[in-house]
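Every number here is computed from the coordinates shown, using simple stated rules; none is lab data. Quantities reported herein were computed from a predicted structural model and do not represent experimental measurements. Cβ atoms are built from the backbone, for glycine too; each structure is taken alone.
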Structure P
Amino acid sequence: MGVAFLGENRRRTLIAVGALITIVATADRAVGNHASLGLFYILPMMLAGTVSPPASIVALGAGCSVLRSIFDLPCPPIERVLRFVFAALAYAGSGLFAAAMIRNRDQAVKHLERIRREQKLRQEAEEQLALLVESSPAAVVTTDSSGAVIASNKAARTLFLSESLDGKMIGDYVRLLADALSLRSAPEDFRTAAQCQGRRENGEVFLAQTWFSRYAAPNGTRLAAIVVDASEEMRDREEEGFRQLLRGNRIATAAVLHEVRNLCSAIALLCSNLKENHPLSGDADFQGLISLTAGLEKVAAVELSADAGEPLEPVELREVLDDLRIVIEPDWREIEGSVVWRLPPEMPAILAERHGLLQAFLNLAKNSHRAVQSCARRELRISVEAGGGEAHVRFCDTGPGIAEPERLFQPFQEGAEGSGLGLYISRAMLRGYGGELAYEDRAPGTCFRVDLPTLPGGRA
């Protein structure tokens, strides 16, 4: 404590060094030729080493050696010189030794303080990580090389309906994770994500979305995994897909029945002309043809609604366009094309069905994608204008254009890819939301405009 105190107060230490040197020199002089007290100069030198730089220590050691020579015992000149040199080395060495000890002590204290600070930070990080894992809504498990669970959080125990997972085999719950541990060709730091079937402790099966990685540990290979129950998302997705399939089939059936009614009308007119111009009234085959035509016309007279009373909901137009951006932009990058978005800062909400609206937008974008394949400039511009209680979304591309615009929305048209029902179904779906799909003649290229009524408040 005394050395540390003196080391912290340099002025007092130097005063103490001067006082000790004076005391030793005075005592050495008082003793005279009877004895030499030069050994005691080591004390002030070691004390000076606690606060002085190396050059000052060496100079002070030479000074103490001079004082020792003045009051030293009588001796030959050569011996006096040797005593002076050895004394100077001893004094300087003792001072430098003390300085090195103080420096090492300070470094050890700083190092110890740094270790304590790092340990505290590491402990806080471990506590935060443990709290994060334990409070995570996703199941987190860690297994050893055999697949036995060595750690799990509360969400994992809830997901698998188990009070404790420690020591249990992960393959009994998620077979894919056990298979990942048994892979021999995969690298040690293998990591990926996958969907698979999971099984709870009561035998219930669910759809598991997993993210897992293998890593090397001192005790062998370990596996860390995050597991989420994606069954609800799968049910929603499949139900939504089924509803869209039914709606598309309903609209396609309505288009077919419309064409059948037209054909029946033409056949009925032809039969009427034949009956007037030729004596076929008594012909049984002719009467059978008239009966078949009338029956087919009755079947085709069934009207199918495009929306079938499906509930609509407030939808943010920006969110639908953001979903569209995620879907279509990779396809345009593959053909070295671009999608230019011209969207206002604020966009209104509309009353529609989100998935169906996205499908209508996607159909227009896919048509543009096919149209620009052979063009030197491949670009799709999507813009939004809002006003007057309506939102206008335009899809304009740099394709070759439309040769016969008047036939665009007719089903089963000649020359169309597939059945030619894409635009027909899209317009029918948009009309079910109170909107409209129209073609705008803006050569060069093709432009479609989607008109949608906005909600009065402007936000969903």
Structure Q
Amino acid sequence: MAIQLEPAETTWIRPAPKGWAIALVVGPSLVWCAEYIGSGEVILATRTGAVLGTAVLWAVVFGIFLKYWIGMSGARYTVCTGEGMIDMCARMPGPRNWAVWIILVAQLAAAAISIASIAAAAGAFVHALLPVSSQVGGWVITIFAVVVVWSGTFDILKIVMSIFVLITVIGVIYVAGYVLPGAAELFAGLMPGVPPVPDWAIEQGTHENGWREVLPLLGWGAGGFASQVWYTYWVLGAGYGAASGRSYGEPAPIEKLRRLGREEALRLKGWCRVVYADATLAMVIGIVVTSCFLIAGAGILRPLSLAPDGPQVAITLSTIFSSRWAEIGGTLFLLGGLSALVATQIGQLAGWPRLLADAVRICIPVFNRRLEWKQQFRSFLLLFFASNMILVYTLGLRPVALVKLGAVLDGLLLTPLQALWVLLGLFVVLPKVLSREAYEELRPHWIIALGLVVAFLVFGYFCVFQMPYVL
């Protein structure tokens, strides 16, 4: 009987799909894209293109490519262990939970600013469509997103918003293709450098330091620190590999992992390949869509000397579509842009409470003992609702300024450390939680280490040498 029980106990990893069957289980990447295709693309990429042109295309391509290694590698850890990125950070070498404490403090501020920035930007779009103020529009969007996240009724709303977002994405790809510059100019845009801010933009209030436009785009291209964490949650929800049957807010089943044999490790290796495909899809979508918004801004708004800013940001942005399809085009852009921002807001309000509930659960165990996970989640949801009401009311008239601040705080402040933590998670923590036999099969390739080291160095440079001047 003991001989029969051993396989049943250790073969708990489902076989991974192979070949074209992988396309049938791709999903976390689409949730990831729906969350980050919002202010970073609709507002920041378009504005940066209008102010600096295609000369900063490198910021889109390199920034998203480097974040790809962080998000994909973090998800690979989740596939192999069944726990999210915050629990991985709790296992960092050194003082107990030091990394999670840094995340908790930094992300509380970043979450409040970032969610408020999306509310302010969405409020500007509501104001452009309806006879209500931007502040009222921001409140309405925030309340709506809180209700949706609290109730969990996403399906019908997701379909409706996806249609408008798809219209906007297809339209901006068409516009970008119409105004696409020559190959030489595009190639030159892939060479790192920041051109001077034009005089007309400075006269409209743009700062003469071009890095003030580039760094926010780097920060929120493909999402910021939090988006890479959330991607591990969406992988958990999809049940990839060791995440199968797992719930949010649970550390890895260490005893099970230490009994993994070669057969189970090979199955997990198959799920790692699924994550590679899934994350690569998100990277391609992010680079294409963000680049198209930047090119459209450079080709349509820059010749008109328009830099989207202030309460009229939505109207200025809609010029991209109305220049090609008259009033109906501008209205469709406004609807699509608003849908993208609402989807982003819902994604943020679904993701940040999970992230911070995890951090508080680890750092302050009494919080976890007194409140079940759903109560923790909803407590942070209400906290962000209150912070949004205050920030949108006091600062909502400058949506672009809020979006930029949120992008820098969430997208750059912790990203170098995140790359380092994921590197340690795969090469230091993972060998300790897996059996030796399993780790020999699941040992990450050296190219993953290289991608994470480069991401750490590049984003570390921006944080140390450029971000102080921007802030």
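For structures P, Q, calculate distance in nm of label points 7 Å out along Cα→Cβ at positions 183 and 375 and state which one comes out highest. Before the final figure, lay out each step's value.
Details: P: 4.3; Q: 6.4.
Comparing P, Q, the top value of distance in nm of label points 7 Å out along Cα→Cβ at positions 183 and 375 belongs to Q.
Given a value of -23500 for helix-only ellipticity at 222 nm (-39500 (n - 2.57) for each DSSP H run of 4 or more, over all residues; to 500), calculated from one of P, Q, which structure does it belong to? Please list the in-between numbers first.
Details: P: -17500; Q: -23500.
Derived from Q, not from the others.
A value of 4.4 was computed for distance in nm of label points 7 Å out along Cα→Cβ at positions 87 and 127; which of P, Q is the source structure? Kindly include the intermediate steps, with their values, before the conclusion.
On the way: P: 6.1; Q: 4.4.
Comparing all candidates, it corresponds to Q.
Between P, Q, which one scores greatest on FRET efficiency 1/(1 + (r/R0)^6) of positions 143 and 335 (r between Cβ atoms, R0 = 25 Å, to 0.05)? Write down the numbers at each step before the final one.
Details: P: 0.05; Q: 0.80.
By FRET efficiency 1/(1 + (r/R0)^6) of positions 143 and 335 (r between Cβ atoms, R0 = 25 Å, to 0.05), the leading structure of P, Q is Q.
Can you say which of P, Q returns 8 when relative contact order in percent (Cα under 8 Å, 6 or more apart) is computed? Walk me through the intermediate numbers first.
On the way: P: 8; Q: 36.
Computed on structure P.
Have a look at P, Q and say which one yields 147 for volume of the Cα convex hull per residue in Å³, as calculated. Kindly include the intermediate steps, with their values, before the conclusion.
Numbers: P: 364; Q: 147.
Going label by label, the one that fits is Q.
When mean count of other Cβ atoms within 10 Å over residues 215-222 is computed for each of P, Q, which one produces 29.5? Kindly include the intermediate steps, with their values, before the conclusion.
Numbers: P: 11.2; Q: 29.5.
Structure of origin is Q.
Who wins on distance in nm of label points 7 Å out along Cα→Cβ at positions 111 and 447 among P, Q, i.e. which is largest?
Details: P: 7.6; Q: 3.6.
Going through P, Q one by one, distance in nm of label points 7 Å out along Cα→Cβ at positions 111 and 447 is largest in P.
Determine which structure produced the value 5.5 for distance in nm of label points 7 Å out along Cα→Cβ at positions 287 and 351, calculated from the coordinates; the candidates are P, Q.
Details: P: 5.5; Q: 2.0.
Derived from the structure labelled P.
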